[in-house]
Structure 1
Amino acid sequence: MAGVLDGIRVLDFGRYIAGPFCGMLLGDMGAEVIRIDKLSGSEDRYLVPVAESGEGPLFLALNRNKKSLTLNPMKPKGREIVENLVKTADIVIANLPQPTLEAMGIDYDSLRAIKPDIILTTVTAYGNGGPYSERVGFDGVAQALAGATYMGGRPGDPMKSFVPFADFGTATMAAFGTLSALIERNKTGNGQLVEAALTRTVMAFNIALLAEEAIKSIDRPSYGNRGYSAGPSDIFKTTDGAVMVQVVGQPLFERWAKLMGEESWLQDPRFATDMDRGENGELLSARMQMWCKDMSTKEVLDALDEARIPCGPVLSAKQVLQDPHIKAMDFLQDMNFPGLKKPIPINTTPVKLSETPGTIRQRTAELGEHTDEILDSLGYTADQISEMRNARVV
C-alpha cells in the first residue's frame, strides 16, 4: 500500500525524542527518512540499553522506517555530503541549537542556498528570540517553566510528568507544521522554516490554567491527582490497586451521587456546578475513597462502568502489557532487531487513517547500516567511500 508521503525524502538530524518522533511519524506515512548518526552512534541510541549492541527501547521505537548514515558533517568532506544530500531532500529535521545548525551547515539560510524549496523543521527548548533562547533544556525543564510541574504534585511538592509529554507533543506539532509546509509548497513552490519548541507546546497544553489566572488572579495551588474544575476527579485506592475516576458534568454527577447513595447532594449548593464540585473536591474524594476502600479494583470498575462513569485502573508497565484491551488493539507491534533475545514491542502509528494508514515497513537500522547504499546513490565510488571511512568522515 502506497504511503501518503511516498517520494518525500527527509534528513533526520534529530536526537532523543522531539526530532526522532517527528521523523518517525513522517516515515510511518511513507516518507524516506535518513537518520544522520555520529560515527560512534549518537547519545540517544544507547539510553537504557536492551540490545547486545547497546540500543535502548526508546531509540528502537522512534527510529523504525529510517535508514542510518554515519557522518561527521564538521569535516569538509562531510559538509560536501550534507550538501549533496540536501539537494535530493524535501525536509530536514533538527532539534539542535542554532549555533550547531550553522556549524553543520544545516541552518535555514545555508539549506535554502543549496535547495530553495527545502523545508527545515527545528525543535528547541524555548523557541528563538527570547532571553532564554540560548539556554539548553529538556522536557522536564519545559514542563516546569510553563506551569505544568507546579500543578502536577501537591502543595510544596511539585512533580513533573513521568511521560515526557513536552517532547512527544512538540514532535507531533513539528510533524503537523511540516505537513502544513509541504501543502503550502505544493501550492506555491516555496519552502519555509518550521519552528517548534517544548515550552510553546506545554504553554498550549496548559492554556486553560494560564488564561484563568490572567483573568481572575486566583494563584491556584496544586491539587495532586484531584481535579480542580469538577469532582470527584481523583485516584482512589482499592484493596488490590487503584482506579482513576473522572466525574465531569451534571449527568455524570447525578449518576455518581445515586451510586453513592448521596442523592441529597444533588440539591446541595456546594455541588451545584462542576466548579463548585471542584472547589469542594476534597470532600467528594473522601466519600469516593470510603466507597472504594473495601472493594477490589475489578469490583469498583464493574460498578462504575455499569453506572456509565468514566474510570480506569492504574496499571504498571507489566500490567499494561497484560491488559486484554491493549492486547486486542493494534497499539503495539513486535519488531525484531539484531542482538535482542526476543522481539521488542514498539508503538504503532498513533493515529489511524482508514485509506492510507501509517505502516512499520522496516526495523530500526543498525548503526551506519545504509551508509554505503546512500553514498552510492549520491555518486560516490566504492574507493571514495573507503577513503572517507578511513578518514573518519563516514
Structure 2
Amino acid sequence: MSGGKQSIYEQIEYVQNGSIVTPKGFQAGGLHSGVKRSRNDLGAIYSQTPAHAAAVYTLNQIQAAPIKVTKESIAEDNTIQAVIINSGNANACTGKQGEQDAYTMRADTAKQFGVQEHHVAVASTGIIGLEMPMDKISSHTKKLTIGDTENDARQFGEAILTTDTFAKSACYEATIGGKKVTMGAAAKGSGMIEPNMGTMLSFITTDAAVEPALLHQALKEAVDQTFNCITVDGDTSTNDMVLVLANGEAGNAPLSKQHEDWQLFVALLKKTCEDIAKQIAQDGEGATKLIEVHVNGTKTDADARKVAKSIVGSSLVKTAVFGTDANWGRIIAAVGYSGVEINPETIDMKIGSIALLNNSEPTDFNEEEATAYLQADTIDIYVDLHLGEGSGKAWGCDLTYDYVRINASYRS
C-alpha cells in the first residue's frame, strides 16, 4: 500500500539504463531513410498488445498533418499499438498532399506491423513547408526492425532528433497494486520550445493498466507541471505532442481514482515527464547551462509556475546567465511583468545559496562569488513572494551566440 511514512516520490525508483522499451511488451527501432543527410531519421514504437493512449498537442493554430491523423486514430477507440515518427521534414503547411502523406505513413506502418490503421499514431519533425519524400519514407518503413534492447532504444532515440545534441531518455518504476510498474520515455526537443502544449515530440510507454480517460487526466496534470514549465526561445511549434501508451502488461488491476495507488501512478508520470522536460531545456539550441527557477509564496501553484516561467523565459535573464552576470534587476523585472499579483515590498531572491534580495532590499552580496556560481552547468534561481502557500518550478537555458548561428542556417 502506498503512503505511510515513506513519501510518494520515495516509492519511485530510477531505472539505470532503462528506456522506452523497458516496460513490458514494448519494442522500438530506427534507421536512416535518406530524409536527412546522415543519422537515423525514421523510427517506430510498437506494443505487443494494443495500448490505451492519451496525448496532448501543440496549441499553435497551425498544426501539422501528422497531428490531425494521430488525433483521428486516438479518437477511434483510445487505443494505439504502433507509432511511426520521421525527422528532417515536419510535414507542416503542406496542404492536401501533406495530409495524404501522413495517412500513407499510417497505412504503411499498419501493414508493416500487422495492426489496424487506426491503431497507428504518426509524428513528424523538421523543416516546415517541404513536401514529404514519401518514396524514401515508404520504402524504408518496410525495412524497419524493432526490438527491446538498449541498442534498439538508441536507434529510435536518434531517429527522432533534429538540432538536438543528445537523445533524451528516462525510465522509472514503482510498485502499484502489488505489481512492478515501469514507465519509459524518449523525446526530442532543442529549439522552438515554448510548450503550451507542446513543441517537442515526447513518447511515454508504461506497462500499467489504466483507463484512457484517467490516463488523459493524469497526462494533462503532469504536462502542466513539467513540459508546460520549460522554455528555450518562446516559439511554439506546429507539430509536436506528448503521447503516452499504457498496455497493461504489468498485470495490475486497472487503476481508478479510488485506487490506493492512483496518486503514486500520477507521481510516476510526473517524475518521468519532469526528467525529460529538464533534458529538453538543458539541450536548448546553443545552450551551455540549465536554468531551474523555484518560486514560493504565491497564492496558487499555478501563479508560482507562471512567475517561474516568466523569469526563465526572459531573454535578458538568459543572456545574463550566459555572461555570468548576477544582474538581479532582470529577474525582478520578469517577476513584475509575469501577470501574477505580487507585493513589491516582500520579495526574497537568491541564486544558489547567495541572497540577492531580502524583503525587496538589496543585499551586500559578493560579486565574485556570484560570478563563480554562474559558471556552473546548472543554475538555480529562488524567489519567495510571501503572499501564500503556492509553489512551482520552471526550466530553461541560457541564450548564447550559438543559438543565432544554429537558427540562421537551419535549412542549410
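Compute Cα Rg over 2.2 N^0.38 Å for each of 1, 2 and report the one that scores greatest.
Biggest value here belongs to 1.
Quick check on the output: 42, 20, 20 is Cα extents along the principal axes in Å, for residues 200-279 alone, derived from one of 1, 2. Which one produced it?
Computing Cα extents along the principal axes in Å, for residues 200-279 alone on every structure in 1, 2 gives 42, 20, 20 only for 2.
Suppose helix-only ellipticity at 222 nm (-39500 (n - 2.57) for each DSSP H run of 4 or more, over all residues; to 500) works out to -9500; of 1, 2, which structure was it derived from?
Here the read-out was taken from 2.
Could you tell me which structure in 1, 2 was used to calculate mean count of other Cβ atoms within 10 Å over residues 56-63 as 20.9?
It traces back to 1.
Out of 1, 2, which has the highest value for mean count of other Cβ atoms within 10 Å over residues 8-15?
Going through 1, 2 one by one, mean count of other Cβ atoms within 10 Å over residues 8-15 is largest in 1.
Bear in mind that the values in this text are calculations on the coordinates, not laboratory data. Since we're looking at a predicted model, the values are computed, not measured. Cβ atoms are built from the backbone, for glycine too; each structure is taken alone.
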